[in-house]
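Down below are the structures I want you to see.
No lab work stands behind these numbers, since they all come straight from the coordinates. For clarity, every value in this text was computed on a predicted model and none was experimentally measured. Cβ atoms are built from the backbone, for glycine too; each structure is taken alone.
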Structure P
Amino acid sequence: MGRSLLVSLRMAVVTIVLTGLVYPLVVWGFGAVLFPKQAAGSLVASDGRIVGSALIGQDFTADKYFHPRPSAAGSGYDAMSSSASNLGPTSKTLIDSVKARVATATLENPGLTPGDVPVDMVTASASGLDPEISPDNAAFQVARVARARGISVGTVKQLVAQHTTGRDLWFLGEPRVNVLELNLALDALK
């Protein structure tokens with residue numbers, strides 16, 4: 001019995017070392033070498049300081065900025081509270097909040113009617129931290145942003161086009177616009 005116990009203990013130590021140390025270090029090393037930006041958190045800098053991550057949404061509310069999707073994460077874009085609201089399609093709370101968001105969106109964005117509001121403009125993503133919006137969502141915000149900044153609609157549309165990412169591998173996902181990167185590009189126009 002003593003010999004079996006010793007073999008079991010050795011096997012446990014080897015397994016712990018392999019799966020708890022060696023494997024994570026190898027995966028981290030490959031990630032750091034092959035995808036250095038992503039492994040470092042896809043951090044975004046402006047004027048020499050880190051202002052966020054391209055992977056986590058931020059709450060922009062001023063008219064001069066493109067607004068992100070609503071967030072269900074804590075008090076809003078709190079990475080420590082990432083989660084969905086888990087409200088179903090028949091939930092009165094969800095229906096009321098979407099109606100309120102539609103009303104706000106149509107007031108804030110000239111030319112937007114309740115029937116045209118993109119879904120991602122009034123509903124939170126599954127994580128509550130989505131950093132991207134659809135090109136339709138961005139298009140409906142162009143006039144508001146241009147007016148608030150005193151620049152042409154064409155200039156803002158051009159920036160949106162430059163910051164629109166297509167499908168991954170030409171067929172995965174949907175086209176999207178990273179809100180943080182777009183808003184930083186707008187600030188850089190000065």
Structure Q
Amino acid sequence: MDAKRMELLRELVRNPGLIAVLLNPNQTRFEAASKEIAEAARAVGHRIDLIKASNEREIHSAFKRIEQVRPQALLVGADPFFNARREQLVTLANHYAIPAMYEVREFAAAGGLMSYGPSLTEAYRQVGVYTGRVLKGEKPAELPVVQSSRFELVINLKTAKALGIEIPPTLLARADEVIE
């Protein structure tokens with residue numbers, strides 16, 4: 001998913017340059033995500049500045065670094081900790097006027113610029129289906145593993161306007177939701 005987010009950022013930030021990437025080093029997929037994002041950035045002509053944060057204080061330090069290196073955009077990695085700190089991340093990204101890409105639509109709904117990722121509504125629906133199957137007597141170990149099949153691109157035009165960013169029409173056309 002991070003590779004796809006990087007491609008979408010490339011459409012937003014047309015000139016090759018530096019993209020800050022915020023990842024939680026305590027996340028189990030940290031190493032794999034770091035490599036995947038670095039490869040995706042190279043493929044679209046960007047360089048990355050990997051910034052690590054695993055607590056509130058480190059998030060503030062991360063944005064101080066972002067202010068110093070002045071990247072063209074920010075990619076916030078998928079992580080439950082970052083989801084729980086959604087308001088803080090969106091507020092800081094907007095304060096420092098950095099175009100940011102997030103994992104789920106809830107970031108864009110909270111004022112973030114863009115998100116691309118699985119539909120949490122669909123994921124919660126699937127949890128309900130599984131719960132129902134277990135309550136009807138099916139054994140959890142025998143249930144198939146199901147991955148998200150619906151992904152949403154959400155763009156917040158209010159935030160784009162506040163940041164002075166023009167969203168390319170091709171990106172807007174592909175958006176599942178545009179917040180105006």
Structure R
Amino acid sequence: MLVLENLARTWWVFALQGVVAILFGVFAIIQPGITLEALILLFAIWAILDGVLALFASVGAAEAREPWWPLVVRGLLGIGVGLATVKWPDVTALTLLFLIAFWSILRGVVEVVAAVRLREAMQGEVWLFLSGLASILFGVVLFVSPSSGLLAVVWLLGIYAIVFGVMTIMLGIRLRNVAPQLQMAGATS
């Protein structure tokens with residue numbers, strides 16, 4: 001129950017992650033002719049922000065004496081991928097594609113594991129599970145079809161970011177709605 005209470009208390013982190021993902025996705029779709037350097041910079045910013053937010057969430061998990069390390073791994077991975085992308089902006093489109101695919105699959109696995117763990121604690125964990133599956137599917141598609149071209153990658157990345165963002169916002173809303181119920185349950189115990 002402590003995990004759920006901590007998640008409910010920080011519901012806004014999920015909502016903010018969702019908003020950032022949707023903004024990135026919309027920009028990627030409406031600007032498909034974006035240069036490789038701009039795509040690299042946008043992806044780096046998104047990965048770093050997502051990593052920082054995951055690290056922030058890990059502090060709350062640690063305070064609740066819950067497993068915090070998956071959030072730290074996800075956070076450090078996002079920050080590391082973002083910083084590596086900034087440091088080597090001349091990375092080829094294929095390397096960027098595999099970097100994004102690898103990050104997406106690892107992130108998705110962490111989310112699926114977290115959703116399975118939350119299954120008994122709350123209803124609505126399906127949004128986290130689905131966003132994890134979307135991350136994994138997106139990464140696999142990039143690995144299987146690397147020759148799809150940068151334009152297709154920009155569109156895929158944009159669509160993925162929007163879908164992921166919507167699912168993450170839905171999870172945040174569900175957590176926000178659970179918070180009053182948890183407070184009432186805590187007051188009656």
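Please state which of the structures P, Q, R yields 11.0 when mean projected area of the Cα convex hull in nm² is computed from it.
Values: P: 16.8; Q: 11.0; R: 9.8.
The correct label is Q.
Have a look at P, Q, R and say which one yields 21, 13, 8 for semi-axes √(5λ) of the Cα gyration tensor in Å, for residues 106-153 alone, as calculated. Mind dumping the intermediate values first?
Numbers: P: 21, 13, 8; Q: 30, 11, 6; R: 28, 9, 6.
Going through each structure in turn, the value belongs to P.
Please compute mean count of other Cβ atoms within 10 Å over residues 10-17 for structures P, Q, R and give me the label with the greatest value. Please report the intermediate quantities before stating the final value.
Working: P: 10.2; Q: 14.4; R: 19.0.
Biggest value here belongs to R.
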